[in-house]
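Pasting the structures in now, so scroll down.
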Structure P
Amino acid sequence: MAEFHFKTPLTEADARKVSVGDSVYLDGIVFGVRDANLIRVFDQHVAPPVDWQGAALLHTAPNVRKVGPGKYESICVGTTTSMRVDRFTEALLRDHGVRAILGKGGLSPRSTELMQQYGACYLSVTGGAAAMETLQIEEIEAVFWEDLMPESIFQFRVKDFGPWTVGIDAKGRNLQDEVQLAAKAKMGELLAKMGVT
C-alpha cells in the first residue's frame, strides 16, 4: 500500500496513480455535497455555482455555526453514506470532471466502471471520523445555496485532509466488494469446518 499527498484540483493522472487500499491526503479545496444540492443540479437542472473540474467532493451535511453574513465555522463535519447519492456519480464524472468522491460505505459496481472510464477514484473513511475531519478543515471559504442548509454546497479549505483509503480506483477495483467476497468465502470455510452446509 502506498501513501499519496495531492493538491486540488486533481488531474486524471492523479486519480489513475492510486490503487485500492492506498492512503490519500488532500490539500486545497474540497467541496461538500449531499442529496439536496445534487438534486438541484441534476434533477432541477440548475447549474452549480462553482466549477467542479478536477474537484474532490465530500459527501456531507456538516454542523456549522454562522458567524457573519455568508460566513460559517465548522462545529462537526462528518461524512455521510455515499450509496444514497450513487445515482449522480456518472454525471459528476462525465459532465463536471470530478476526480475524487469522498464518503463512507462504498458505491455501486456501476460507479466502479465509471471511475475506470473517466479516471476518478472513491476515497473512503471509517464512520465516526468526524472529529478528525473537522480538525483538518482550515476554513469554510464559501457556502452556496444557503437555503438548502445544512445541504448547501460548502467550499472547504483543507490541509493534510486524511488519511482517506482508496475504496475504488480507476483500474476497476472496488475495496468494499472485495472485502465482502473475502468475508463470504471465509464464512463458507468456517461453516464447512462446523459441518454446516
Structure Q
Amino acid sequence: MKKIREDLYTWSQFNEEKQLDFNGLYLKSEHKTIFIDPPPMSEADLQEVEFLGKPHRIYLTNKHHTRASATYRERWGSHIFIHDDDAPLMEIPVDGTFSDGELVDGEFEAIRIPDAKTPGECAFYWKKNGVLIVGDAMIGKPEGSLSMLPDEKFKDPQRARQGLSVLRGLDFEKLLVGDGFSIFSNAKLALTEFLNRVQGL
C-alpha cells in the first residue's frame, strides 16, 4: 500500500482490459478503519492492513466497484455498504446502505451524482482533510487530468456531464479516483477546468 497521509492509504491493481489501475482506499476515521472500492491485495498488503487495523466497513461508490469486497468481508467480517439507489442492483448481498448527504462514519459526506453510470453513483467528501473520492463519475486519465468514461456507458451522456456540477463548490486539495491516476495537489483546479471543458463553459 502507498501511504498518502497517516490516516489514508491506497493500493492498485492494473486492469489489462481497461489499461487502467483500479484503486482502493484504506482510511482511518476516529478509532475505526474503512475501505472504499477495494480491489484485490497482495499478501504483503493484507498483512499491513492487519497490522494497521482491519476495516470494519467497506463503502462502494457504485455497484460496479464491488471488486474484492466479498473476500474482505469473509476474511475480516467487514460490512459492505452502498447507496440506497444501487442496493437493489447488487450482485452480492450488502449489509447496509447510505443516503445522499449522509455523513458516513461520522466524517465522509456521501454525494450522489445524478444521471451517472448507475443511479446510486456517489462521491465521498472528506471535508476536514480536503479529500474528494470518486468512483466511475470521472477517471484519472491522462495522468494529472480528468476524463469521463465513453458516452455509451451513460443513458444520457450530456445529462451525466451536467450531473457532475454537484461537485462544484467543494473545497479540497486531493482528488482520489477509483480508476486511473489520482491527483494529490491542486485537484480542485483540475476538477474546475475539467467541468468547464465538458460542460462547455
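A few notes on this one:
- For -8500 (helix-only ellipticity at 222 nm (-39500 (n - 2.57) for each DSSP H run of 4 or more, over all residues; to 500), calculated) the corresponding structure among P, Q: P
- Structure responsible for 28, with relative contact order in percent (Cα under 8 Å, 6 or more apart) calculated and labels P, Q on offer: P
- A value of 0.90 for FRET efficiency 1/(1 + (r/R0)^6) of positions 20 and 60 (r between Cβ atoms, R0 = 25 Å, to 0.05), calculated from one of P, Q, originates in structure Q.
- Winner on distance in nm of label points 7 Å out along Cα→Cβ at positions 76 and 108 once structures P, Q are ranked, highest first: P
Since every read-out is calculated from the coordinates, none of them should be taken as a lab result. Remember, predicted model here, so these are calculated numbers, not experimental data. Cβ atoms are built from the backbone, for glycine too; each structure is taken alone.
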